[in-house]
Structure 1
Amino acid sequence: MRQAITPCLWFNDNADQAAEFYTSVFDDSRILHKMIAHDDWPGGKAGDVILVEFELRGQSYQALGGGPNEPFNDRVSLSVTCKDQAEVDRYWDALTADGGEPIMCGWLKDKFGMRWQIVPEEFYDLVNGDDAEKSRRVMQAMMQMVKLDIAKLKQAYQG
C-alpha cells in the first residue's frame, strides 16, 4: 500500500544518484521503483530516470529529475533524530561529504543541495524539560553550534 502523503524532492538531473546516495547513508532504506522516460520530454530525453520512489528508515520519498528550474531552499529540510553522538557524527559526516556543507544549529546542506537537520534525541528531552532556565541554556548553546554536541548540550543544561 502506498503512503498517503509522500514528500517529493525535485533534483536537476540526478534524482537517481541522490536516491542511491540517501539509501546508502541510512540503514533500513531501499529503492522501490524507478520511472524511466520512454520518449523525449521537456526535462530531458528518452531513457532518463524521471522519478525514483525510495524509503529511508520506513518513510517513503520520491526523487524527481525535474530539471534546474526549481532549486532547493532553506524552507524545507529533512530532520533526522539520532540515538547518540556516534549516529549524529556518522550522518553528519556522510551528508556533508563530497561537496556538502555545514550550516548551523545542526543544519547542513548535502552535495545535492537538500537541507538536513541532524538532531540527537536527547536534545528534545533537554530543551522540553520543566525547568525553563535549563531549557533556555540548552537553546543558547545549540545556537552557538554547527554540528550538535550532546556533551555540550548536557553541560549547558546543568549550568
Structure 2
Amino acid sequence: MNIDLTSSQYAQKAMDLFKEGYNCSQSVFLAFQDLYDMDRKTALRLSSSFGGGMGRLREVCGSVSGMFLAAGILYGYDSPTDRQAKTEHYRHIQELARSFEDVNGSIVCRELLGLEQKKETYVPEERTKDYYKKRPCAQIVGCAAYIMEDYIKSHPILP
C-alpha cells in the first residue's frame, strides 16, 4: 500500500488532533466523527482508554484501536446470535490490522516505538517539541486514518 498522508483528509485531521494533545486512539476515532452519530465528548471518552497501547501498557497500538472503534461503529454487529455478521465484522478487523501491519511492521505499540519493556508508567509524557521529534506517533495516527479512509472507500457503509 502506497501511503501519501497529505492526500487524506482523515489522516490530516487525525494528525492535527494528535498534535492538539489527544491520544492516538482518540485522534483516529474522532477523525471519522462525521460518519457516525455520537457527540464529541462521548467519542473522546469511549476512545480514551486505548492510548499508548491500552492505557500506556504498550500493547495494541492506540491508532489501531481507534481504527477498530471506527470500524465497529460503521460496520459492527449488534445481535449476539448473528454469526454471519460477527464473522463478517471480524473479517473487516483482520483486513484492517493486516493493512496496518503491512505498512508499519506491527500493530503492537512497543514494537512500533522500539521499546524494550512492555509498560513504563501510567503517567503520559509531556507533549513537547522533543516528544514529537522522538516519537513517530503522529505519522502512525495518520497512517491508521488513511487505511481506514481507504477501507471505507472500497467497502460502502450500510445502514
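Here are the numbers for the structure shown:
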read-out: Winner on mean count of other Cβ atoms within 10 Å over residues 24-31 once structures 1, 2 are ranked, highest first; value: 2
read-out: Structure from which 1.4 was derived, distance in nm of label points 7 Å out along Cα→Cβ at positions 32 and 104, options 1, 2; value: 2
read-out: Which of 1, 2 yields 2.3 [distance in nm of label points 7 Å out along Cα→Cβ at positions 16 and 48, calculated]; value: 2
read-out: Percent of Cα pairs over 27 Å apart from the coordinates reads 33; which among 1, 2; value: 1
read-out: Origin of the value 0.50, where FRET efficiency 1/(1 + (r/R0)^6) of positions 64 and 80 (r between Cβ atoms, R0 = 25 Å, to 0.05) was derived from one of 1, 2; value: 2
read-out: Given 15.5, 47 for Rg and Dmax of the Cα atoms in Å, for residues 40-95 alone, calculated: source structure among 1, 2; value: 1
read-out: With distance in nm of label points 7 Å out along Cα→Cβ at positions 8 and 120 derived as 2.5, matching label from 1, 2; value: 2
read-out: When FRET efficiency 1/(1 + (r/R0)^6) of positions 112 and 136 (r between Cβ atoms, R0 = 30 Å, to 0.05) is computed for each of 1, 2, the largest belongs to; value: 2
read-out: Which entry (1, 2) yields the derived value -9500 for helix-only ellipticity at 222 nm (-39500 (n - 2.57) for each DSSP H run of 4 or more, over all residues; to 500); value: 1
read-out: Which of 1, 2 leads on mean count of other Cβ atoms within 10 Å over residues 56-63, largest value; value: 2
read-out: Top of 1, 2 by relative contact order in percent (Cα under 8 Å, 6 or more apart), largest first; value: 2
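FYI, it's all coordinate maths here, none of it is from the lab. As the structure is a prediction and not an experimental result, all values here were calculated from the model. Cβ atoms are built from the backbone, for glycine too; each structure is taken alone.
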